[in-house]
1. For relative contact order in percent (Cα under 8 Å, 6 or more apart), which of the structures 1, 2, 3 scores highest?
2. Computing helix-only ellipticity at 222 nm (-39500 (n - 2.57) for each DSSP H run of 4 or more, over all residues; to 500) gives -19500 for which of 1, 2, 3?
3. Which of 1, 2, 3 yields 49, 33, 30 for Cα extents along the principal axes in Å, as computed?
Structure 1
Amino acid sequence: MISTDLLLLINITKVQAILSRKFDALSVHGLSFSDFTILYILINSSEHKIRRIDLAEKIGLTASGITRLLNPLEKIGLVSREANERDARVSYVVITDTGKKVFEEAKKTAESITSEVLSFKKNKSLKTSIDLLFELGGNIQ
């Protein structure tokens, strides 16, 4: 037997895999769920931009990991790079107008998937789950 805590984490991993498959529907917008999350963070950032390293931290990736995700988004014009005027070592990721438009369209698809996935939800259990995930590091807001 394993501990209840370990079983919880195993089941979180399974749920993540299931959700990932469901959110594959975002591909009609040319996005993965990770891409959608990046655009969400940018839309909600001050001036619609964020330092690359801060974006990596928010998503839970390394600097090289975020670069691998951002390259295709830059190539198709959803995000762009902006240099820091004061420090050449710092660069920002900025959502473009095209990125904003694609995000708004994809948000409808994502909300529809969410309604389907959480159709059973009860407010109290959902709040408890959100609190637990926040404590585990799932603190994207």
Structure 2
Amino acid sequence: MYSKAEMQQLKKDFWIAFAQEYPRKWLLYDTKIKDFSFKFYADNKKVAVMLDIEMKDDEKRIAYFEKLESLNTVLAEDYLDDAVFWHDLVLENGKTISRVCVERYGMGLTNKNQWPEIFAFFAEKMQAFELFFYEFEDFIQDI
């Protein structure tokens, strides 16, 4: 078991190693849509690449989510066949968001032997997400 300080250092080392292995600028928050962002996630049990829609205005959040949902078939057939859609996901802090994500369980940042596989997963899935977004950006942004 790791102490809090050890875990913080491990997380820092993990993200530095990822950035060194894949030194490119990812889209992430640069979608030009407020509260609509791509994220990498890693803990002890799973890793994920996510698109979070976090608008405070539920109608706007749902409108963006429904746009993405309408592209579900093309997303699955051409980009990410394992994407999962969460219409109303309640976070630990009580905030409700919408999310499209690709997750892999049984992997975690505490196992350094898995880091290369995690990094490859991140790169493959985020690149696919980005290509999808760039292809349909005008349609998605038109709310």
Structure 3
Amino acid sequence: MLFGKRKRIVKRIVIVEDEPLTAFDNEVTLGDLGYEVVATLDSFDDAIAMLDSEDVDLVLSDVRLSGERSGLDLAKAAKSRGIPVLFSTGHKIPDNARLLALGCLTKPYTERQLKGALEAVDGLLAGEKVKPPKGVEIYPPVDS
């Protein structure tokens, strides 16, 4: 890899977002960036069904979802399946979220910030030391 970039670890992403415009924007942006959007969903139950039926490299999830279950519940379930989560929210997240996800992208965010967040997550998963862009917080790894 003398002159090239390393291969992406994150290729297939599930978007879980209950705000339709944000979900659509994320889907278009991720597709333009070369990611495969496996599904765009708005609830815990739909997301779990997808995680159990598809190969997924990352879940991009809002903390607040439609229905009774939250993005925190989803992150816990995804983590138990070995699937990393990146939160995206405009709300303060509880401290325990740091134990469930790789980081958080603060809403509102730009396409550039979304791209930078995904690059930071990919680097983190590759074992690299990463410097996230403004508006993105990366959580230190915690032993399970």
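1. Comparing 1, 2, 3 by relative contact order in percent (Cα under 8 Å, 6 or more apart), the maximum is at 2.
2. Only structure 1 yields this read-out.
3. The correct label is 3.
Every number in this text was worked out from the coordinates using simple rules, so none of it is lab data. Quantities reported herein were computed from a predicted structural model and do not represent experimental measurements.
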